[in-house]
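Q: These are the structures in question, set out in turn.
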Structure P
Amino acid sequence: MKIIDTTISDVKLITPERYDDERGFFMQTWHSDQYRDAGISIDFVQDNWSRSFKGALRGLHYQLKSPQSKLIWVTRGEVFDVAVDIRRGSPSFGKWVGQIISESNCNQIFIPEGFAHGFLVLSDVADMVYKCGSFYMPGDEYGICWNDQGIGIEWPLEDMDILLSEKDGQLPLLADVKTSHLSEWKEKVN
């Protein structure tokens with residue numbers, strides 16, 4: 001397994017080992033001991049599976065009272081996956097990381113608590129699987145606008161028609177979110 005720090009060091013790009021032969025391939029998508037040894041020691045409590053079609057843009061979502069760390073990968077298709085640091089006081093507050101994850105590159109992205117998450121589907125269809133460090137809590141749903149110019153995410157839109165939910169189309173700009181609706185950064189002490 002190879003783990004790479006992204007431009008925001010708390011967000012990790014992970015490439016698990018993949019074993020290919022004439023029958024297909026095998027890959028471990030989660031092994032608690034190996035990930036813990038690599039610095040990801042989350043007790044994941046919920047797995048989600050999302051299927052979306054080309055141009056679907058979901059996000060940017062987060063929970064506040066029950067923040068979710070996520071380990072994400074794509075089993076079918078390709079997505080541009082984004083994490084935005086919304087931890088008040090963080091040196092990277094308002095910064096974003098974007099990675100293409102797909103069934104062909106087998107990459108995973110680890111997003112810790114305190115980040116808004118979203119993705120854009122680049123293939124005709126994409127199946128995304130993700131492990132969550134806390135349960136989804138109805139009523140604890142927050143978000144920020146996917147095309148907030150203050151954040152400046154460089155979505156690979158390439159003349160794509162965006163499929164956006166009505167709810168996601170009404171999310172506020174990060175600058176307009178009450179500070180009480182944002183996570184607080186806690187500096188790591190070694």
Structure Q
Amino acid sequence: MRMEEAYQLDEFCLRKPRMEDVDSIIEFASDIDVVRYMDWRLEEDIEAIRARQRKRIEAWEDGEGRFFAIALRETNEAIGSITFDIEGDGAEIGYILRKSAWGKGIATKCARLLIELLLRQEGIRRVWATCDAENLASARVLEKAGMRLIGELPGFRVRPNISSEKRSAYLFQIERKSANAE
């Protein structure tokens with residue numbers, strides 16, 4: 001599935017990743033408050049971040065871009081990212097924002113836009129996301145983005161920045177409206 005290289009929102013945009021984003025990625029990927037509920041460890045290895053960023057850029061060049069930088073429109077500085085993975089007739093989304101961008105509605109607007117873009121794609125019937133059961137801020141973002149809570153998934157995933165044990169998560173989902181429902 002091919003996506004546009006950029007989508008403009010109010011004061012920010014979703015855009016194709018760039019190597020210039022690496023310093024910004026290091027800022028939020030190495031902040032324990034930001035990565036606390038992620039399913040990957042706190043990242044401080046700049047070479048590993050550069051390698052992942054190169055792979056994301058190559059995916060875009062191959063027409064398989066599934067990773068957007070969330071950037072300030074005025075400066076084009078990356079302040080986070082939002083991604084999606086296609087599975088069957090659906091897509092899972094995930095996002096991360098640096099701490100200074102929290103509480104401003106940015107994650108909600110970006111999630112809402114990506115959900116809308118995905119549900120317009122032929123073959124995509126539903127979009128879902130999970131968040132740690134203790135990550136109430138993320139749960140609220142998903143609700144405000146139009147998803148509904150489907151249920152709790154006990155022992156869903158390890159959150160290595162919190163524990164080596166599997167933790168519960170909430171599953172949120174939204175489905176494409178059928179033509180009959182309109």
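Q: So distance in nm of label points 7 Å out along Cα→Cβ at positions 50 and 66, computed for just one structure, reads 2.6; which one of P, Q is that? Each step should come with its number before you reach the end.
A: Working: P: 1.7; Q: 2.6.
Among P, Q, the structure yielding 2.6 for distance in nm of label points 7 Å out along Cα→Cβ at positions 50 and 66 is Q.
Q: For distance in nm of label points 7 Å out along Cα→Cβ at positions 122 and 146, which of the structures P, Q scores highest?
A: Answer by largest value of distance in nm of label points 7 Å out along Cα→Cβ at positions 122 and 146: Q.
Q: Right, something else. To test your reading of the models, identify which of P, Q gives -500 for helix-only ellipticity at 222 nm (-39500 (n - 2.57) for each DSSP H run of 4 or more, over all residues; to 500) when calculated. Each step should come with its number before you reach the end.
A: On the way: P: -500; Q: -8500.
It traces back to P.
Q: Could you figure out which one of P, Q the value 4.5 for distance in nm of label points 7 Å out along Cα→Cβ at positions 2 and 170 was computed from?
A: P
Q: Here's a follow-up. Supply the structure label, taken from P, Q, corresponding to relative contact order in percent (Cα under 8 Å, 6 or more apart) with the calculated value 28. List each step's numbers first, then the result.
A: Numbers: P: 28; Q: 20.
Computing relative contact order in percent (Cα under 8 Å, 6 or more apart) on every structure in P, Q gives 28 only for P.
No value in this document is a laboratory result; all are computed from the given coordinates. Just so you know, these numbers come straight off a predicted model, no measurement behind them. Cβ atoms are built from the backbone, for glycine too; each structure is taken alone.
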